[in-house]
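S.K.: Quick heads-up: structures coming right below.
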Structure I
């Protein structure tokens, strides 16, 4: 099944205006009717939680990721998904040609021929002894006035669910939708990627008590670690509270910076995720802090030589 990854996340929220401003400040473009997009057309849809167009939310948690819509390569993949899931559950065909069903944890899924546009953009380059990729007379840091806009998110990267039975949830995505296991934290859950992408994961499942079922975080890819630092610094400077990072994960190797959000879950900037094909052998390891990050930094206010020392208090603490 050529599932590429999440195209759209649909949220029901308490405060549409607050969430709208949050996503614009995060770097997504408002395209109308509650939709906010990255550069490749993937994005987030925001609706009031009592909007009748939303799928029902049967769980007690307040963060309401009402639907995850996956992009697929072609109509043949949609037909394959419909045939497989109709073996034991309802699959609805919507007016726009997309499919809608429910996974084994009760989360609503959509499937559509993808809206993704491949952005033609350079990635961050580095110069190192023996491999000078950025080249001569090309600066790595910005050389302008410092007033440049922060980088925009390029693509919807992944989503993370809290689930009451991570093994059962994993089995559904692997056996029914042909996702591949990349790595797994023992006692926590698996990192999964669908067959249509090489990204280390587009879905991470975390074992939690049933009362916590919902979205833990979602994130968009940026163009490199410097973009993560620039975007995160600009976001924090607007008053948004840093939750975890900046840093770099071990499983997936992606750079990260997480923030609290008005969606009732976290949001992340990420960049430089590992790519794997079917020859990759998954790593199975205990879940503890040493494996959650390669290293972890803490954001501080800007400082220049000759000025007062920066605050020792983390932003938002």
Structure II
């Protein structure tokens, strides 16, 4: 099996299918203990038994000496952890999953895979293997619930659904008040989404556009990474866009205790310094507590009203809700 990419890909797809089937309906449900019926894993166990020894040997070798970022065949725990991060962020976009936390998650996945390899070494029948795999799945679910609940140091309820969406490129540009034909290149989309719709739409029209997102699969113009740490050279970009991305998270952390907002403030200024003369950082929602302090002789600030969502709680004051364009003066 280790030398057969097609069979390894089939195994990866089978693992992902089982993970999807066993996944709780919500993050809140993840915290509630739930048994994993062994009968539901019999079919999966049956697919593993014929290659039991080869599969176990491959798993043990790959887990003992993983090649980070090399894909499922050579880094199964890292590959599955990256996909799990994408699934978690789809449930709660504010989860603070950086490279360090993803490494911790990969460690949990590796532990579950090692337990699975142990089950392959001892189980001799479909039924016995299904029972062992059910125990592995239950233990991993408990570990995952603890991992998610601990994100952010308990400053906010991590086991809460805060979904995000992929918006059409023309809608994003309209909300941000941008004309695709007048964008100064190169363009960087911060939080481009897993589908990188705006990046691909602009590239198809001849615009030099790239994107970065924590949940994106790296491919061509799209980089998987954290917008707080991805390198941006001074005066290297013509346009930076972030529709319901960077500034939404900045606002979120600004309203929470802790020092995460400071990291966003520093990054905001780094992004402005990354603009070429005449370049624009366009984002929604606006950040009035930052924009009011930008020197007008260096930055031109323009806003576009956006229909405001209702307050989060009855009687709470509505936050200013608008798109903003900050342009570096020549």
Structure III
């Protein structure tokens, strides 16, 4: 059997075919139903114009068709969500380690489950912020991950303010009725003062990428996003960089608040650890409460309990054969949020 997979090489998106690989011990073989596009990561990979083909994608949902040796707790025919390159990609079939798989209940839409990777990233970003009940957050950037962060924060009863320069995206998020949503910085700063009594938010989560200038077209002070966030947090507040953002900032501003600037690394502990991912050596729960795999499962639980809603954020479902058009669509004026490839 041939497996089809989306790759990028020399700045182009190509559809490659390869024979079905042997299923290692501790893995499950998955027939893909949907895979979710992560535009920041994937468009950056395409722009790099690598000379060698590189796989695209890292988050999907599908049906288990085969169990590797030693796999327990899963069965053939089971609905699952999975996350984590190089095992998960935009491909017709996937071989995935069990630590990167979570069961999907029958009443959960598989389209929503396909965003498990982005959901795990959003969850880990909030864990990195280390918030407590009743504290406040500011989410900058309401792309797919930013909206997931804000929804999950709302489920956890944090006080939420969010900012998105694209008024279309901001308007879409206002429909959820979650906190205060702004698309102009002056209004945002007034809103922060009102929500926090003038003290500043406990944490700012920067779910954005690219240039660190707040607005290349209108900003004249040339402060970076982190500089602005240092103004918006309370004394000894926290800033978490989630997207691929430039990380330059003013030492003086950081010193004045004795702030923490942290980077949230993907979906949680275990990511990029070969022993955890490739060889399915889980971390003891008593020592690492929330691993990459447990964050995937938590995202599915939030969907199952209807604490978050993702289906309304899915603006495009595209056959994998039309991937080049789908990536180009992110450069159009059309509102593009969640994009799924279908199989």
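S.K.: Have a look at I, II, III and say which one yields -4000 for helix-only ellipticity at 222 nm (-39500 (n - 2.57) for each DSSP H run of 4 or more, over all residues; to 500), as calculated. Mind dumping the intermediate values first?
M.R.: On the way: I: -4000; II: -14500; III: -8000.
Attributed to the structure labelled I.
S.K.: When you work out percent of Cα pairs over 26 Å apart, for residues 62-205 alone for each of the structures I, II, III, which one comes out largest?
M.R.: Numbers: I: 41; II: 45; III: 38.
Top value of percent of Cα pairs over 26 Å apart, for residues 62-205 alone, among I, II, III, belongs to structure II.
S.K.: Please state which of the structures I, II, III yields 11.0 when mean count of other Cβ atoms within 10 Å over residues 86-93 is computed from it. List each step's numbers first, then the result.
M.R.: Working: I: 11.0; II: 18.2; III: 21.0.
Comparing all candidates, it corresponds to I.
S.K.: Could you figure out which one of I, II, III the value 22.5, 61 for Rg and Dmax of the Cα atoms in Å, for residues 70-149 alone was computed from? Write down the numbers at each step before the final one.
M.R.: Details: I: 22.5, 61; II: 13.9, 44; III: 15.2, 44.
It traces back to I.
Read-outs: derived from the displayed coordinates by stated rules, not from any lab. Everything numeric in this text was worked out from a predicted model, so none of it was measured. Cβ atoms are built from the backbone, for glycine too; each structure is taken alone.
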